[in-house]
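Input: structures, listed below.
Values quoted throughout were computed directly from the atomic coordinates according to the rules given, and no laboratory measurement underlies them. Since we're looking at a predicted model, the values are computed, not measured. Cβ atoms are built from the backbone, for glycine too; each structure is taken alone.
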Structure I
Amino acid sequence: MWMNVKAVLFDLDGTLIDSAPDLGAAADKMRVDRGLPSLPLAAYRPMAGAGARGMLGIGFGMTPESPGFAEMREEFFRNYEQCMTERTYAFDGVASLIASLESAALVWGVVTNKSRRFTEPLTRQMSLFTNACAIVSGDTTPHAKPHPEPLLEAARRMGLDPSHCIYVGDDERDIMAGRAAGMKTVAACYGYLGSVGDTSGWGADAQINSPLELLKILGRG
């Protein structure tokens, strides 16, 4: 089932990069600024893939329906802009994985729900993304994952049929989006995984416990 793969698309946070330390720090600063005790990174990490919604949920018990959520979210965004590459790094094995894909003439790209406000400066500052053939943010199209449109947009930018692409992500919505787009899907079990933390019910075509395991699935490891 993997023989016709021509491209690999990745989620960003929790799949290629560990941004939880900076996301958590942005929310934790809000707590400290209000005289609340700091929370450990371990408290924030599982929900880092949910961005502001996840971080404000952990830090303040807020939901998007909570009074004042929009103002708190913007404060979080400003904090995050000030620190988003201070502690963020590629997961172990990711750089080698990307180099191997490029050596095998497989194109690759990123499809994230992170808005362009953050995706563009972050990927410009990290050399890992220099050769990415498509970077699609959460607001590049009118829809975000789990809608398939961002993945279909990435396939269009690469000039490929979606059936020739696989999508790798660490959240159930990634697998839902990939399946809806007609792509093969891989669950990144080393990522954040959301509040449930169990990938068995996601319906992914494969699961990996480290980035380099993807090469084995593709028959190149």
Structure II
Amino acid sequence: MKITVVFNNFNLFEGLLAAWGMGAVIESGAEKILFDTGSDGEVLLENMERLDILPSEISKVIISHNHWDHTGGLSAFLYANPEVEIYAPDLDQDLISLAENRGARVYLVTSPTEIISGISTTGVFPHPVPEQALVIATARGNVILTGCSHPGVVSMVMAVPEHRHLVSGGFHLFRSSLEDIKLTALGLEEAGVELVAPSHCTGETATANFRQYFQDRFVYGGLGAVFRF
């Protein structure tokens, strides 16, 4: 099992293109799954090329929520590889039409959905922004990938069965008070999360506080990060 962050505004390597948004590729056996597509298709495809990931190898695309910084790369990706299944809680009608006209299959999902064996969505959380996370079962425990965590990262994590090994992605704390940031860190601690890898919309202040709070259980989760299980 391998997870590679292919789109993010937190950049770990000079050789990749940072832009606002989130995207990761999950490799499980022969399957490759794209989780979110960032805000810019050219950036997404360029980063994938530089990371030696071929769009044609992707069989499924999971969208966390229907915001431009998570769906913006989808149209360009579909021109590179239209033969995919797309699982999203919501999509603009023009994107749905484009996907279907290109030959992709679009599934608008609300409940927990198995994508392949060992990888499933959480289902959509009740919130003004309908959002789902991706859960990956590994030998070390469940890995939770989030897009922006609009419903609250602690609430989303708590919906995932223990053992909760790693949570990675956007935590949506870039406008939060220091008190709320600390409460979020405590909530993840109490949820039994072993490792945290915040990025994207978490914000620099929150990221620094998570690094201080979790110490050696903090993992850099920005663009170019690779997790192996």
Structure III
Amino acid sequence: MIRENLRQTEQRIREACERSGRDPGEVTLIAVSKTHPVAMLEEAYEAGARHFGENKVQEMTEKMPRLPGDIKWHMIGHLQRNKVKYIVGRTELIHSVDSLRLAEEISREALKEGIAADILVEVNVAEEESKFGVSVREAPALVEAMSKLPGIRVKGLMTIAPFTEDPEENRPYFRKLKQLSVDIATKNIDNVSMNVLSMGMTGDYVTAVEEGATYVRVGTGIFGERDYTAAGRSTEE
């Protein structure tokens, strides 16, 4: 099942790229593996998945040593400052940086490790009260403030669109995030590149790709439904 789901998801991404005149190589599929057992991640790995996204630091760090070392891990859930030390230097990208205080903590830990940590600024484009992230209005100033911190590189933006049955309803939010990234890029801020747009989940990733997503976060579409009675519905696929 996982192999076929992965193949179908990749095919839909290719088709969305064709429709929008994009190179499919610009889009990276993140298999969102939160709450799923290691055996299912191994199955996805064997089917070709190399980018995995986790929502909780503890779950990520427990899975990492049990899986192949060439996996690129993405932290996509809300990150608490006291957990930063466990993932800096071990993740490909931290998608969910939503405050200067969190960026400062990442900076401190990155300097300890002697590395530069790649991060995305999380933007709550739809301004949902239940979601983390800064507003579109606040984002440029936050990016500028983060750019001055040593040990981190701001690579782009991330958003979590509203849960909806109709993906077309989220197209304006994806379009708005893309425009925001263009606006910030024109400022030519040192230590900032707006090459990454992390947006789109199982229900709307096709629309997100059409609007410029470079990372899409697909969980249910690859691994199947989760047991939310145990885990609670999250904000990240």
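Given a computed value of 4.6 for distance in nm of label points 7 Å out along Cα→Cβ at positions 45 and 189, which structure among I, II, III does it belong to? Before the final figure, lay out the partial values.
On the way: I: 1.7; II: 4.6; III: 3.6.
Value 4.6 for distance in nm of label points 7 Å out along Cα→Cβ at positions 45 and 189 corresponds to II out of I, II, III.
Here mean count of other Cβ atoms within 10 Å over residues 93-100 was calculated and came to 23.0; which of the structures I, II, III was it taken from?
Details: I: 17.4; II: 14.6; III: 23.0.
This figure was derived from III.
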